[in-house]
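A.B. asks: So, here come the structures, one by one.
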Structure I
């Protein structure tokens, strides 16, 4: 692909911005690869638009107020408690 859309100077510039050292063979190879990538993007432009999916709607149920556990029942199965609270391992 000698007629690449990307020239060697552009590849060197991008490599310099990325602080990547490239030799001449790599510069030529990347110029061809960048050109191929740009061709793929141009091909994507030709893909026809599709209808957008309908807007999302809330499918969650409404909140319902229910009686909760009292403190004693909530702490009933806790391995450790202290002063009416759950007690967990120390985090340093």
Structure II
């Protein structure tokens, strides 16, 4: 079952964050993940939202998301964003 990986972030250093993006997007692809939304503005139809843009990846399933997230090869990539971005990250299965 398709699964989705959603990211919202606050970036303090755009140049350093781009180094992370250049490393993580191809790495995610090795787990079958593909970028479907990049920095999309959320349109609030009801309720509240903090107005940060959304990044969304589609994966083959939740197992692929967990394999990516827990991969020892992700550790050095993740370090590229330490101290320069505050992240909220969610994962959930599709319908």
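A.B. asks: Hey, relative contact order in percent (Cα under 8 Å, 6 or more apart) derived from one of I, II reads 52; which structure?
C.D. replies: Working: I: 20; II: 52.
Answer by label: II.
A.B. asks: Here helix-only ellipticity at 222 nm (-39500 (n - 2.57) for each DSSP H run of 4 or more, over all residues; to 500) was calculated and came to -12500; which of the structures I, II was it taken from? Could you put the intermediate results ahead of the total?
C.D. replies: Details: I: -12500; II: -9500.
Source structure for this number: I.
A.B. asks: Where is distance in nm of label points 7 Å out along Cα→Cβ at positions 35 and 51 largest, in which of I, II?
C.D. replies: Largest one: structure I.
A.B. asks: P(r) over Cα pairs in 5 Å bins from 0, in percent, for residues 19-66 alone was computed and gave 5, 13, 10, 10, 9, 8, 8, 7, 7, 7, 7, 5, 4, 2, 0; which structure, I, II, did it come from?
C.D. replies: On the way: I: 5, 13, 10, 10, 9, 8, 8, 7, 7, 7, 7, 5, 4, 2, 0; II: 5, 18, 22, 19, 15, 13, 6, 1.
Answer for the origin of the read-out: I.
A.B. asks: Figure out for me which of the structures I, II the number 1.7 belongs to, where distance in nm of label points 7 Å out along Cα→Cβ at positions 11 and 27 was derived from the coordinates.
C.D. replies: Numbers: I: 0.9; II: 1.7.
The correct label is II.
A.B. asks: For percent of Cα pairs over 16 Å apart, find whichever of I, II sits highest and give me its label. Mind showing how you got there, number by number?
C.D. replies: Numbers: I: 76; II: 58.
Looking at the calculated values, the largest one is I.
Every read-out reported here was derived from the displayed coordinates using simple, explicitly stated rules and does not represent laboratory data. Computed from a predicted model, the values in this text were never measured in an experiment. Cβ atoms are built from the backbone, for glycine too; each structure is taken alone.
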